[in-house]
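S.K.: Quick heads-up: structures coming right below.
What follows draws every value from the coordinates through simple rules; no lab data is involved. Predicted model, so just to flag it, every value in this text is computed and none were measured. Cβ atoms are built from the backbone, for glycine too; each structure is taken alone.
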Structure P
Amino acid sequence: MARTMRDRLFGKYAMEGTVTVAEQVTSAMRRIRLETSQPVAFPYTPGQPVRIQLKDPLSVLGLLRPADTLRTYTIWDLDPARTAIELRIHLYDGDGIGLTWARAARPRNRVTFW
C-alpha cells in the first residue's frame, strides 16, 4: 500500500476505522468503538492515548489552525484480535471540536486515528 503524505508527516501508524458503537454510558460519558479491517499496527500499552483526526491536517484550515485538527483520547479497551479500540469520552460543558465529534459520532462514520 502506498504511503500518503499524511502518513509520512503525521505517523506511520495512521489507520482508518469505522464507528460501530456510539452510545451514552452515563449522562456525562460516551462510548465509541472504532473497528478496522486489519489489526491495529501500533504497539499498545494499557492506558495509552490515541490521536483521532477530526479534520484534514493538510487542508488550508489544518495548516492555519493545526490545533483544530486532532484530539487525543485514552484507549479504554483494545480487543484481543486488535481490530477494534474503545474510547470513553467525558462530555463536559462546551462546544469544542472534540466534544462536537464525540456527540455527533454515529455507527458507519469513518475515522482516521493513530
Structure Q
Amino acid sequence: MTLELVIAVKEAEEKAEQELREARLKARQKVSDAENRAEAIISDAVSEANGKAKAMIEKAEKDAKAEAEPLAEQNRKDIETLKDKASDKMPEAVAMLTQKVVKLDADH
C-alpha cells in the first residue's frame, strides 16, 4: 500500500508540474498575442495619424493657394499698370535724355 501511495503522489506531482508548464506556456502565448495586438493597434494609429496629417497639409496648401491666387493676380495687374505707365512716359524720357546729351555736347 505504501508503494502505491508513493506512486500516486509521484504521479500527482508529475501531473501538477505538467499542468504548471502548460499554464506558463499559455501565459507566455497570451502575453505574446497581446503584444502583437498592441503593435498592430499602434501601427494602425500611426497610419491613421499620418493619413490625417497628410490630408490636413493638403487642405492647408489648397487653402493657401486659393488665398494667394487673388493676391498674385492683383500683383500681375499692378505690374502691367506700372509697365504701361512707364511705357507711356518712355518718349518723354528719351526726349529729355536726348536734350541733355545734346546740351552737354553743345557745352563742350
Structure R
Amino acid sequence: MHTMAMYARVRRLLLRDGLGISEIVRRTSLSRNTVKALLREPPRTPMACRRGRVQTKLDAHEEWLRQALAADALRGRGDRRTMKRPHALLHERGYTGSYSRVTRFARGWRR
C-alpha cells in the first residue's frame, strides 16, 4: 500500500506535467508495475476528517490581540514587534496560556 503523497505525486507527474510512465519511474524510483497500478486506481478522495474548534485560554483575549496586531501592522517594517511583547502584555491582562498559542493565532490572523 502506498501513501497518499506518492499516489498524488505519480498522478501529478502524469496529468499535470504530462510525463510518460518511463519518466515517472525514473523520477520516483518506483517499479513500472507500481506506477501502472497507482494510475489504474480510481481517484482517491482527500482525507476529510477535520477537528471541531475547541475553546482555548486565548479566546477571552482574542479581540484585544486582534487590535494589537492591527495596530502593529501599521508600524514600519523595522518597528514591528515580535509576539514576545504582546504575549507579555496578555499575561499582564490575566492570560495564562502558552506563547505558541499566541504565535499560532498571529499566523492565522495574517492570512
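S.K.: Output the label of whichever structure in P, Q, R has the greatest value of distance in nm of label points 7 Å out along Cα→Cβ at positions 79 and 95.
M.R.: P
S.K.: For which of P, Q, R does distance in nm of label points 7 Å out along Cα→Cβ at positions 55 and 87, calculated from the coordinates, equal 4.9? All intermediate terms of the calculation are to be shown ahead of the outcome.
M.R.: Numbers: P: 1.6; Q: 4.9; R: 2.4.
Label of the originating structure: Q.
S.K.: Of structures P, Q, R, which gives 1.28 when Rg/Rh (Cα atoms, Kirkwood Rh) is computed from the coordinates?
M.R.: Working: P: 0.95; Q: 1.88; R: 1.28.
Going label by label, the one that fits is R.
S.K.: For the read-out helix-only ellipticity at 222 nm (-39500 (n - 2.57) for each DSSP H run of 4 or more, over all residues; to 500), a value of -38000 was computed from one structure; give its label from P, Q, R.
M.R.: Computing helix-only ellipticity at 222 nm (-39500 (n - 2.57) for each DSSP H run of 4 or more, over all residues; to 500) on every structure in P, Q, R gives -38000 only for Q.
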